[in-house]
Structure 1
Amino acid sequence: MGALATLAFAIAFYRATDWTAQFPRDATTLAAGRDFLNFWMVGRAAYAPDPGRYYDPATYNRALTGTVGQGYPPQSWSYPPTLLIAAAPFGLLPYRLALALWTLLGGAALFAAARQILRDRGSAVFVFAAPAALFALMSGQWSFFTTALLFGGLALLEKRPVVAGILFGLLSLKPQVALLVPVLLIAGRHWRTLASAAATAAALAGLTVALYGIEVWRDYIAIGIPAQNTVLVHTEILATQAMPTVFMNLHRIGFGYGAAMAVQIAVALAAAVCVYRMWRRPGDPAVKTTQFLAASVAATPYLMPYDTLPLALAGLWLLQRNLADNRGDLLVKLAWWLPFVQMALGRYSIPGAALIAPALMLWAMLRQNAMDVKQTAFRQQHP
């Protein structure tokens, strides 16, 4: 079902897109790889004076109109300035070529990570059938790379802690998917990895200052962050109906910004405590990874459908190893379909999809406890 639904959606998207234009447009008049267009524009700005000026929405959209053409829907650039370094190579290429290269590199990174985890080529290919993968492909988003970085870092925690830290540090380019990584590292006492991750993030920030000056960071703090927060305040600005977060589920049904954010903060703190408790002790890596990634989804107020791809891969890992009971099986499948579930409910401002990730997080903790009890009983019976 997942493969067929994704394939049908992908075919419909392909057929509805005008691929003849310099900037191919889909049925919504947005460019194919709509979010990658921002990334590509940042790459071009990396070679221009004062790139921080693009944090101002009006300035950025004038530049966007001058590049893409009149009548293009407004967009915004609100990522950290370190993105200039990652985007710069792509800014040298024509848009079509840059998008193709970005997609191929991301797909290769995701396949390599999935192949390493699932140990099976067919299962690794099936990850691309996840709805989150489809949304990432359509929008040209970071999800293929962030999924590879997360799983790569987790896989190398014990064997190569410094390399794991570098991979986690690179996630500072997309910080909302890595909010609980420091909690995990502190709980597991992975001090070398934590130091490596902090050094990598600091090195990226320092390199940005060296290349573009401290002003770009001032612009990000003074203009970029408030512009991004505007999306959370005014739900009509962006596709907030697609955000499977506690904050947005509550905000869209009438909770004020303050009340919805207060609940979100409480959920985030609870998720951090759960991750800390889970990763202080040994356990099955698939169960622990699922718990961590479900907690990561639950903890952030700003999350798009494609950002749930790491959780979809973790759920597939659980199912492949037959570690899910009936309740876990249902929750894993709901997490797999979470982008579609949220869009269906969000269209009518019906809350509920945001409960899937916290429920899966709690299930994983209970599942690990049950596995520990069985293991202890077995050892007592077979000393």
Structure 2
Amino acid sequence: MRTRIRGARVFDGEHIRGITDVVVEDEIIAAIGTEAGGRADVEIDGRGGTLLPGLIDAHTHVFDGSLAEALRYGVTTEIDMFCLPRPMARHRRLAADRDDVADLRSAGTIATAPGGHPTQLIAALTGTVLDPSDVTEIDTITDPAQAPAFVKARIAEGSDFLKIVIDDGTVHGTNLPAVTLGAAAALTAAAHDSGLRVVAHAITASEVAIALDAGVDGLAHVWADVAPEDPESRRLARRVREQGVFVVTTLAYFEAIDNQQPDTATGCVHPGHYANAVGALRELYRAGVPLLSGTDATPFAPAHGAGLHRELALLTGAGGLRAEEALVAATSAVAGRFGLCDRGRIAPGLRADLILVNGDPTRDVSALDNVTAVWRRGVRQTR
């Protein structure tokens, strides 16, 4: 099957290429611009619209139904930051066998201390969004000497990267055991020896400092305990940049939990750190830190798919990014940092994960609310 998308404005994941044609042949992008001539089995009129790479959400938690919901909003790949082994195997099979759901990459089992975050959430979710048959005992770590075996077990499960939890519960208004610096550094070294990237869950400035000391590659959140414009936040942002660490933004997560009532099931409270998160994001942006757009989507809030649209709106509003920069953060930047060299851009030979929208999201990201067509692996989805 050879499909030509005619006359759309093209954002290729890095730059605006202007109005041109794009040809998709089977699963790949075959040609762009002057090379996009010749025979076509299907012609799509893209005039008045913008063609973009499929969006990639850099921080999600996938449950049954999540991947289908994401694709409806043009999110063609989700980066899952924690999934139990049995559900992860099920979601992988679904994404491999079908094109009407988003693809995924997953950290699988998270590295946490016994009783550490997010173990307190699993019991609360079992029987609602988690089937009891899916819940298995989670490997935990206390001793740095356990790190090589822990990483080996994650590779055996099929994890694409390692995620380490450095969270003492402060932001949640509780007290939780946390992975120590020694264990985090040992995990990072073992993961790097095995070719895995390492992402840290750290929500306070002190936790971020531990993650940086451990040598991680990325942070799963901005920090949210330092007031906007505080010099400490500026210093930390500069250190993140100096170490070449990327940061997943998750403003939609902080917005969603802001001013929530205490959660009686988990004991967590959310005292309202959205303004602090925005302040941290602005400092990271000013410092030139690589930003990846992610939501921390769950079955609740933020929502899969729609949550990423909201994240981009927050990045260009409160965060101060230009629309084009926010789109880079949701396409090529994520692909590059997670080693997804076959997607995130519109270029010949790459995977045909594409979205067509009415309007121009490179000027106003709210145009993403008007998705008119989605292709996943070259297959146009019925809308």
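No lab work stands behind these numbers, since they all come straight from the coordinates. Given the structure is predicted, the values throughout are model-derived calculations rather than measurements. Cβ atoms are built from the backbone, for glycine too; each structure is taken alone.
Look at mean projected area of the Cα convex hull in nm², for residues 53-252 alone for each of 1, 2: the largest one is in 1.
With helix-only ellipticity at 222 nm (-39500 (n - 2.57) for each DSSP H run of 4 or more, over all residues; to 500) derived from the coordinates and found to be -9000, which of 1, 2 does the value describe? The structure behind it is 2. In this comparison of 1, 2, the computed figure 11.8 for Kirkwood radius over Cα pairs in Å, for residues 133-188 alone is attributed to 1.
Comparing FRET efficiency 1/(1 + (r/R0)^6) of positions 37 and 149 (r between Cβ atoms, R0 = 25 Å, to 0.05) across structures 1, 2, the highest figure is found for 1. Looking at relative contact order in percent (Cα under 8 Å, 6 or more apart) for structures 1, 2, the greatest value goes to 2.
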